[in-house]
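There are structures below to look over.
Every number here is computed from the coordinates shown, using simple stated rules; none is lab data. Just so it is clear, the structure is predicted and the values come from calculations on it, not from any experiment. Cβ atoms are built from the backbone, for glycine too; each structure is taken alone.
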Structure 1
Amino acid sequence: MVRVWLVDRRFDSKGLVRLTYATEDGERVHTKELAERRLVMGGGVTAGRDVDETALGETPADKLERFAAEASRMAADHDLDETV
């Protein structure tokens, strides 16, 4: 399992939320989409999560620095299962 931290949250017009988690070095990402309604009723989003290595993709080069900074900040400021 690999630990990843929330680095981006996007809402679309269809009621979906795309959560992006990244490793602290920003090089690998995990995305998860869920219905906005489920997000609200399900207790929120955690600061981090442990995911299987196979669930990770490469971070686009233009986002690597931002994701690394945000993942490091989240890791320093929050517990893994803390709701953010």
Structure 2
Amino acid sequence: MEPFNGAVFQGEIEENSFYLTQVKNISTASSLSLDKLVKMATYLDEQTDSCYITVNDQIPILLREADMNQLKKDLEAILGLIH
């Protein structure tokens, strides 16, 4: 496992997945498959100014445009390390 510390996501790169341990400053524990990561990147590309993501299936986090751009970069980096 390789640690990853992005602007929005922190966790560990695993084989064909990403183990998410933190979103912004909120701790979590979630495994994101390659398919989920790609779907999240596609979803963010379709949004214009803001969107919500949910942490731990109960804490909504509003991502404004700057956060969305940072998360897109995080996802690109994660996907690049997984492939």
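Any idea which of 1, 2 comes out highest on distance in nm of label points 7 Å out along Cα→Cβ at positions 47 and 63?
1
Matching task: 3, 16, 28, 30, 18, 6, 0 is the computed value of P(r) over Cα pairs in 5 Å bins from 0, in percent. Pick the structure from 1, 2.
2
Taking -12500 as the value of helix-only ellipticity at 222 nm (-39500 (n - 2.57) for each DSSP H run of 4 or more, over all residues; to 500) derived from one of the structures shown (1, 2), identify that structure. Before the final figure, lay out the partial values.
On the way: 1: -7000; 2: -12500.
Label of the source structure: 2.
For relative contact order in percent (Cα under 8 Å, 6 or more apart), which of the structures 1, 2 scores highest?
1
Upon calculation of log10 I(q)/I(0) by the Debye sum over Cα atoms at q = 0.13, 0.17, 0.27, 0.31 Å⁻¹, for residues 23-70 alone from the atomic coordinates, which of the structures 1, 2 produces -0.38, -0.61, -1.02, -1.12?
Computing log10 I(q)/I(0) by the Debye sum over Cα atoms at q = 0.13, 0.17, 0.27, 0.31 Å⁻¹, for residues 23-70 alone on every structure in 1, 2 gives -0.38, -0.61, -1.02, -1.12 only for 1.
Can you spot which of 1, 2 the value 18.0 was calculated from, given it is mean count of other Cβ atoms within 10 Å over residues 7-14? Let's see the in-between values first.
On the way: 1: 11.9; 2: 18.0.
Computing mean count of other Cβ atoms within 10 Å over residues 7-14 on every structure in 1, 2 gives 18.0 only for 2.
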